[in-house]
Structure I
């Protein structure tokens, strides 16, 4: 078998059966009717995955740019909600809100605290972590992705993926591994794929080059890597996951 190791999330979705939109645009509008550039990698992904049930439990939002919003817009909305309380509070009490420091200065100076981010996803259901692209990186084709944890200050964003393509691959792997939800199983069965769970001893039969296959680090655990590889002749999609204890995967096979 000749597995393909370097397919992107977009290319894998096309192998599964998703069709790309014929529209080619790199400028879109958000909910505030403002135009902004969108990275080509993200646009290519959304042109396939928009409104897809496959990603209904994923960390990436797929309702198009209508579901995206900017950090600065969120800050402005929170200021409007809280400022009446700040008028009657002490400085010490007010500073307990992460938004108060933005209220105290002109918006033009907010960049001294944090750059703006286009927020593109969150950990599904819990909403504890948000993911975003720095606005200064939006014109890059494949920019880095940052994360903000609710335990941290709203201005504290850390790098979670060096490239957007890695973030999208991780989101796809999470869905297809069916660890928390069975979304991938349900959706792909409906379109003619069978699947089975496979373990390390079974994977030896496929002669996989693991150093090529396991290239994406988990968003949640530093000891977890994963990846997707595809065999064109047999129509096999193999999604792998490795941690300190075991190597296993989900094998999807296109039914005749």
Structure II
């Protein structure tokens, strides 16, 4: 399970590194020039009632460069220990180097080796194994397709459909044969905050509804509450944003 999470994390890193094609909205879609963001995920009051421990379930931190690229991300447990992190270097909008760590130990490195005809070639070192990764992206009218190959063999295909402002309406993750592994769909409010997310894995569908409670002077939300498909509380999310 842990290995599959690391592989997914690395795949998402590769997808976000490449250009042309779909690129994440700068600064994670937040308004203003954001430098650092800390998300604290807490238990709802009904879960935490009578508990003498902490209600913080996890802490996620992101740091952005002046162009809005996420150059550092970390997951921190309730005791303050960094359990996983990623650091990336961008040049001209393209990730040229990335390092993934788990509990302080490097588990994967990614280095750009060439760029030609819209295809990015990376050298990946993971658990002592070297792999040549190719990332090919194509885009047409809001549809963005990414093919990732390992040593010449396609291992994953991902298709993102965006709205006119570049926000993803749907994300389809497939294996090398085109079989759908995960399908995500998003619904936004007028401020482009996700208010409803559907995640389909096989026959299992997870639905998350989000209400936004407070906003800062830039119009970015600072507290949100999530609910499951039965409209029962799941999490309280608090967000601290540092601007440049």
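None of the figures in this text is laboratory data; all of them are computed from the coordinates on show. Keep in mind the model is a prediction, meaning the values are calculated, not measured. Cβ atoms are built from the backbone, for glycine too; each structure is taken alone.
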Structure responsible for 18.1, 60, with Rg and Dmax of the Cα atoms in Å, for residues 45-140 alone calculated and labels I, II on offer: II
Winner on FRET efficiency 1/(1 + (r/R0)^6) of positions 93 and 181 (r between Cβ atoms, R0 = 35 Å, to 0.05) once structures I, II are ranked, highest first: II
Which of I, II leads on relative contact order in percent (Cα under 8 Å, 6 or more apart), largest value: I
Computed 20.7, 70 for Rg and Dmax of the Cα atoms in Å - originating structure among I, II: I
Read-out distance in nm of label points 7 Å out along Cα→Cβ at positions 101 and 133, computed value 1.9, structure in I, II: II
For -2500 (helix-only ellipticity at 222 nm (-39500 (n - 2.57) for each DSSP H run of 4 or more, over all residues; to 500), calculated) the corresponding structure among I, II: II
Source structure (of I, II) for Kirkwood radius over Cα pairs in Å, for residues 109-164 alone, computed value 12.2: II
Comparison of I, II - label where FRET efficiency 1/(1 + (r/R0)^6) of positions 173 and 221 (r between Cβ atoms, R0 = 25 Å, to 0.05) is highest: I
